[in-house]
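There are structures below to look over.
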Structure 1
Amino acid sequence: MTVSFKPTISRILIELGETNMRCAILDNEEMHDVRIYPLSDFDSMAHAIDGYCQDIKLTRDAQMGLLMAIAPQAKDGTYHFKHTPSWDFRPRDLVKELGLASIHILNDLESHAWAVMGGAHLDENVTVINEGKPNNDHPIAVIAPGTGLGFAYVYPKLGHVQETFGAHMHFHGLGPKDTHFDAIAGELVFPYMTFEDVVSGPGLKILREKVGIEAADLYFNQVFGLFIHHCFMFGHAFGGIVITGGLLPALMREGRIDWDIIKKQYDIDNSPVVNHAIANLPLRVVDDQYLGLKGLIAWAKRHDLRAGE
């Protein structure tokens, strides 16, 4: 069933990481007055949103809503910020302080997945690694390496996003004498390695410190290819693979990503049926600093938000 989008109120859109805040206004299905601020410019969430409203000369009213995509997770009803604890907030208190009608909060990976649902992976800010032939009856796997490693399935026909703990799948290296595995495993709390321990900014940093840039980057490419293989195989992601997050585009600009190495891992020799499916697997990298905001719009359209909801 297609849900119509009947915008009856304006909404403040906020995408928040551990470093920057992106803001916009959603009004009549259009996003405008986009701004980016370092979190360090403000001492609290309410102060930052109020500063944004002053910047764009917006007078808030009691019918406006707040729609957010944020990286921090809630604990006992409070969202905690690791590096800026003064930004910790409780949603109800925030809405009351700002004088708004409602608040809805998604995590940042969920907003990326909803952006893909809205077709952002087909926009201009995309690098096509393999055009492929998408099967729209099956899900799209959204993979987001960054400070962590996010992974979700998008079901376009169902209008559903399925988050997963897939980044925390563990593996035991790529061979019996995997010195890269041993190098990073010494930094871990647990006696095994997860994909996130390698395919993330912090994981790559540790590897580079332990084994050097060239060896670390080679291992990153290999493990990332293996992760793509698992994401495709486990969920029958014939709709394609879409890579978001800030890490991969940055490494691509630096010339540190080798798609031949990655493909060798995710296109592991298998049965003819599987090989054919992988050969036709669309693979795209999205480099869009406003992807989270676009995801919030797609989510709002799907859920037909109105005042007070």
Structure 2
Amino acid sequence: MNTIVKSVTCCIIILSIVWIQGCDDSTPVNHGLNVTTELIMPGGTHPVWMPDGESFLASYGSITDSTGIYIVNLNSHFPQKLWDGNHNYDYSATPGGSFIIFSSPEINAGVYIHEMGGSTRLAWPGGQRPSWVYVNREFVCESASGSIIHVSSQGQLIRELSAEGLYPVVSPNQPYVAFLVGYFGDVRLRVAQLSDDPQPVTIAAGYIPGTDFVWGGMGHDLYFSALQDGPLSIIGHAYIETPSDVVTIMTGACFPTVTDDGNYVIADRLDGEEQVGFYLYDVDSGDQTPVNVDGYHAVAGPLAKVALYESDDGIYSMRW
């Protein structure tokens, strides 16, 4: 499998986690600019929204010591354990919310599918970083040999989409998958169609993207971070119809996330290499607002103007 050196210097590894579970007595805090935050899951890490926008998946533990996958209600704050075994932090739910998918950190263990309230089964041995397809409960993942493959929920290979690739992310509503290919300083962002003729296209040629790229709300545009002019990290925006045309929407930022309606982009705000809160970018107006909170790695959600983010003491909600 190709080795990619992440080119964005802002990547953060969480080395310490507060091991606290259950409900909390937190109250919303207003940070000005109509931004309100609230501690939802003390000690929690790696939040991923459920499709209903009222709950999310999360974990406790460090990157090398996971302790199960939980579902947490945004209002009650109560974490309910769904999976008790080891896992990577690549879990997500089907569009209908009936199943979750994730991979195991054991060598060549593979991709698992868990039915909510039911059983868990191995769906593809040796697979990693699964990403749901928006219809038919299919998924795309990395294979053990380093290719990007399209697989049915019953564990049947549908097709190979690329002979090499890492970090596949399927469009939320279009038949495309984005992924990275290349080595070290020659990393490229590509998009392939979910068909027998994938026709991979390089997006933003000339840029060295990070692993934090995300699809826009329309499902045919991508936001990504990349280094520019030395250590300066920028957020670029490109459409697959015009893959060479890149618009820089932020500088000194990384880890973009987009609301499902495509109206807002949130990104980690940087002061040099130090993370200092977020930028909130209004796609329609182009306005960019700094949000001064002690947090990182925001995850925009299905509901307008609500996001989750991580902090040293757990997972917070952010409303604006």
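Odds and ends about this structure:
- Read-out Rg/Rh (Cα atoms, Kirkwood Rh), computed value 0.94, structure in 1, 2: 2
- Structure (1, 2) behind the derived value 0.55 of FRET efficiency 1/(1 + (r/R0)^6) of positions 34 and 154 (r between Cβ atoms, R0 = 25 Å, to 0.05): 1
- Among candidates 1, 2, the computation of FRET efficiency 1/(1 + (r/R0)^6) of positions 90 and 266 (r between Cβ atoms, R0 = 35 Å, to 0.05) that gave 0.25 used structure 1.
- If you line up 1, 2 by relative contact order in percent (Cα under 8 Å, 6 or more apart), the top spot, with the largest value, goes to 1.
- Origin of the derived value 0 (helix-only ellipticity at 222 nm (-39500 (n - 2.57) for each DSSP H run of 4 or more, over all residues; to 500); candidates 1, 2): 2
Rule-based calculations on the coordinates, nothing more; no lab input. Keep in mind that what you see is a predicted model, and the values were worked out from it rather than measured. Cβ atoms are built from the backbone, for glycine too; each structure is taken alone.
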